[in-house]
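These notes open a run of structures that come right after.
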Structure P
Amino acid sequence: MAGTRPAGWLGIEPGHPLGLQTLPYGSFTTEDRPAEPRTGVAIGDRVLDLSAATDRLLAGRAHLFSTGSLDAFLDAGDLAWDQIRAAIIHWLSHDEYREAIEDLLVPGESAMLRLPFSVADYVDFYASEHHASNVGRIFRPGREPLTPNWRHLPIGYHGRSGSVIVSGTPVRRPYGQVRPAGDGGPEFGPSARLDFEAELGFVVGFESLLGEPVPIGRFTEHVFGVCLVNDWSARDLQAWESAPLGPFLGKSFGTTVSPWVVPLAALQHARVRPPSRDTDLLPYLTESDDWGLDIEFEVRLNGHVISRPPYATMHWSPAQMLAHMTVNGAPLRTGDLYASGTVSGPEPGQRGCLIELTWNGSEPLVLPDGTTRAWLEDSDELVITATAAGPDGTRLALGEARGQILPAQDPAAD
C-alpha cells in the first residue's frame, strides 16, 4: 500500500506520524515572503510548497493552489483530491523527483501557519453520549440524564464562522450577561467560568444544492478531511442565555482550529464501528459503512496533561451528522465546518472539558505544580493534540489546537 512505502529520498520512516500515510494540507507564509500565502503539505519536519510543486509538475491543477488557500482545492471534489494525494505520494517516494522539488521543502519551524480555508458556515454537534450524560447529571441530578431526542438524532447548533481562528491565536475572555443572584437583575461583566471543549472538526469540500439533502452514503463525496477544534465556552453566559433557544454569545467569541487538515483518505485504518450502528434509527440516519474513528486526544493545560479523550466512543458518526444537517434541504458550501461536540470517554480522565472534569467547578483540578483550576484563568494556555490509527500499528499526527487566554476588555472603556 502507498501509505506503507518508504519515503524514498526524504529518508522518512513509514511509521512517522507525519509520513506519507498522513500528508495533511495547510496554508503558510515565510519570513522572507510574508505577503505570499502558499498551500503546503506537511511531511516529516518539513512543509512541501504545493503551490510551486503543482506549477512545476502538475500544471493542469496548479490553479487550485495559486491563492495559497485550500478553497479552490476543496471545491474541486473527490477525484481531484485523490489525484493530488497520489501525485504527492509519488513525488515524495521516487528519487527521480528529488531535483524537481527538493528546493520546495520548507523547514517546518520557519513556516508561519494560517487559517487553511475560508470558513463558510459553522455547526457544532453534541455527539458524545458520555459528555451529554455527564452534563445531564450535573444540571438534572436524579433524573434521566439524556433528553428524549438524544438517541434519535444528532443534536447541534449553528455557530459563528467569523470567529473561527487558527491555532496559536490568543482568545480574549468575553463579556456578557450572567444569571442574576437572588431576585436581582442580570449582572454584566467578564465571564468567570471560561471553559474549553476538545472536538474533532470536519471540513466540507464539494457543495450541495439548496433543497437537496445529502444522503448518508455520499459523505466522502462532500467531506474532505478533519481538523482539531477547541470550542471555547463561557459557561456562565451560556447558562443564562440558553433558556429557551441555546448557545449564542457563550460560544461565538472564539473557536480554535488546527492549521492542518488531514484528508479522509489518510484515516482508512482509523475507521471503527460507531455505537449508533447498534441502535434503531430512521432510514436517513442508517449507514452501512463504519465511520467511527480511532482517534486519541490529549489535552494540556499550561503544559500539564489533564485529559485523554477517546474519539472512538462518540455515538454519532460524521456521516450521520452530515445527513441530519442537510435532511431539511439546507445546502452545503465549500469551506463549511462542522464539529463533533466535546469528545469524552467513560472514565474521569477522559472528559473533554472543564465542566465535566471539575463537575461544574465543584471539584477543582489539582495540577502537578500545585495550582488548582475550576475554570480557565487569564494567561492559561490550552493545547489539544490528537493521533489517529494508521497502517501497521502506526499513529498519524493531527496537529494541535493551541490558545492562550487574554484578559477581558471592558466594552464600555474608551
Structure Q
Amino acid sequence: MSETIKAVKGMNDILPPESARWDWLEERVRSLMSRHGYVGVRTPIVEPTALFVRGLGEVTDIVEKEMYSFEDSMNGDRLTLRPENTAGVVRAITEHSLLRDGGKRLYYIGPMFRHERPQKGRYRQFHQVGAEALGYAGPDVDAELILMCRMLWRELGLVEGRDVRLEINSLGQPDERRAHREALIAHFEAHAELLDEDAKRRLRSNPLRILDTKNPAMQTVVESAPQLMSFLGAESLAHFDAVRASLDAVGQPYRVNPRLVRGMDYYNLTVFEWVTERLGSQGTVCGGGRYDTLIEQLGGKPAPAVGWGLGIERLLLLLQEAGVEAPEVRPNAYAVVTAASSMPVVLRTIDALRACGVSVLMSAAGREGLGSMKSQFKRADASGADYALIFGDDEMSRGEVAVKPLRNADEPQQSYVLAEVSHWATRLRNA
C-alpha cells in the first residue's frame, strides 16, 4: 500500500465545519468593504522577487529569512510566493495606471506565504484581508481605515478594551527618520554590551527594528533610546495631530506608542496596530499605516497611500478565545423521499424552492436505495433543518408535499400544492 501523501507542514486544509466560520467572516468583511466604498482586487500569488526586495527592504526579516523564492525553470526569472500583498497591489495599480483618473479604495482577501516556524495562529500559508486607499494624502483617510477596523470588531462581537485595543504612532518622513536613525545608532553603540546578536546585526542596516525586540534583557536600553517623535517636523506632527483629532471626535480610545514600528520599510507618517492580550506575546491582530513613497519606489508616479492588513487565522483564533461563535449553518428544509420513482418531481420541487432562496438538503440514494423513512428522518434531524419535506406516496398522489416542523413542536404539520411552490416557500425561508 502506498504511503499517504500529507499537506506541507504549516500549510493547512480548511475543512467543514471550520470552513463555514471562514465563509461567515469573509461575508462580513465584504459587506464592510462595500459600505465603505472599497472594491475587491485580485493579484497573482507569484510575483517577481525584486518587487518585495525593493518594496519591503533588503534587511527586513521577511526578505532575509521568510520568503519562498525560486528560479523559474523555463526562463530563469526569480519569483516569490507573495509574503504580503500591499506591494502586489501597488505593482498592479502602477502597471495598469489605475490612478490616472483619481484615487482608488481597494481590498483583497487571499493566501500569503512565509517560511517561519508554524505555531498556533501563525502558519507558512496564511490568509490576509487588506484594505488599501491609494492616491489619498489626508489624515482623514488614515482615520477612516482605523475606524473601519473598529466597525468590523463591533460587528463580529469583539469588545474594545477587553478583546482589542488601538495603538498609534507616527514614523514621520524619510529625512526625519534618517536623523533619528543616526541618533539610534549612536545610542545603541554606546550600549553595545547590552545588545543581543540580532540587534547587533541590525545596528547599521535597520536600527529602528531593534525597538521592536521581544528580548526582556534589552528592554531597558530600548526604553532609554531616542524617540522618533522628538525628530518630527511641523508637517508630520500636524498630520499626526489631525489623525488623533479625528479619532477623538468619534470617541475612539487609543494609546500613542512611541515604540510602535512596522515590519516593512515602506511606512511613513501614521502607523497603527490593533492588539489583544488574548493571544499571548503575539498580540497584533491588525496593523497598517501610511506608505506615501512606495508607489514611486516601485516605478509609478508619486502618489500617497495608506492601508492595513489582518490575518484571518489569528482573527478567528481571537474570536474563539473571546467566546464569539459564528452562526450555525444549517438548511431550511430536508427532503424525505419514500420512492425513487418520485425523484423527478422531488428534484423539480427542490429546484424551485432553491430558486426562491430556500436552502434544501435531500436524501440521496446509496447502493441500497434511499433508506427507510426512519433513517431519513434521523438524517433530517441531524442536519439541523427546520422542516422535513415529506414526499410520500399519498402526498405524491395528491400533487402535494407535507411540511413537518422539526424544531417547533407547537407548529402544526401542513401540506402544500407542489405546483404552487412560490406561494409557500416564504414560510421555509423565514424559519
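Tell me which structure, out of P, Q, gives -10500 once helix-only ellipticity at 222 nm (-39500 (n - 2.57) for each DSSP H run of 4 or more, over all residues; to 500) is calculated.
Q
With relative contact order in percent (Cα under 8 Å, 6 or more apart) computed per structure, which member of P, Q shows the largest figure? Show your work: numbers first, answer last.
Values: P: 21; Q: 15.
Comparing P, Q by relative contact order in percent (Cα under 8 Å, 6 or more apart), the maximum is at P.
For which of P, Q does mean count of other Cβ atoms within 10 Å over residues 323-330, calculated from the coordinates, equal 17.5?
Derived from P, not from the others.
Tell me which of P, Q gives 139 when you compute volume of the Cα convex hull per residue in Å³, for residues 27-74 alone.
Working: P: 75; Q: 139.
The correct label is Q.
Looking at structures P, Q, which one was Cα extents along the principal axes in Å calculated from, given that it came out as 75, 52, 40?
Values: P: 75, 52, 40; Q: 91, 61, 47.
The read-out was computed on structure P.
Mean count of other Cβ atoms within 10 Å over residues 35-42 was computed and gave 20.6; which structure, P, Q, did it come from? For mean count of other Cβ atoms within 10 Å over residues 35-42, the value 20.6 is produced by structure P. Given a computed value of 16.2 for mean count of other Cβ atoms within 10 Å over residues 235-242, which structure among P, Q does it belong to? Corresponding structure: Q. Structures P, Q were shown, and mean count of other Cβ atoms within 10 Å over residues 147-154 at 17.4 was computed from Q.
One of P, Q was used to calculate log10 I(q)/I(0) by the Debye sum over Cα atoms at q = 0.23 Å⁻¹, for residues 115-226 alone, giving -1.15; which? Answer by label: Q.
Comparing distance in nm of label points 7 Å out along Cα→Cβ at positions 275 and 307 across structures P, Q, which is largest? Each step should come with its number before you reach the end.
On the way: P: 1.5; Q: 2.5.
By distance in nm of label points 7 Å out along Cα→Cβ at positions 275 and 307, the leading structure of P, Q is Q.
Just so you know, all these numbers are worked out from the coordinates, no wet-lab data involved. This structure is a prediction, so every number in the text was calculated from the model and none was measured. Cβ atoms are built from the backbone, for glycine too; each structure is taken alone.
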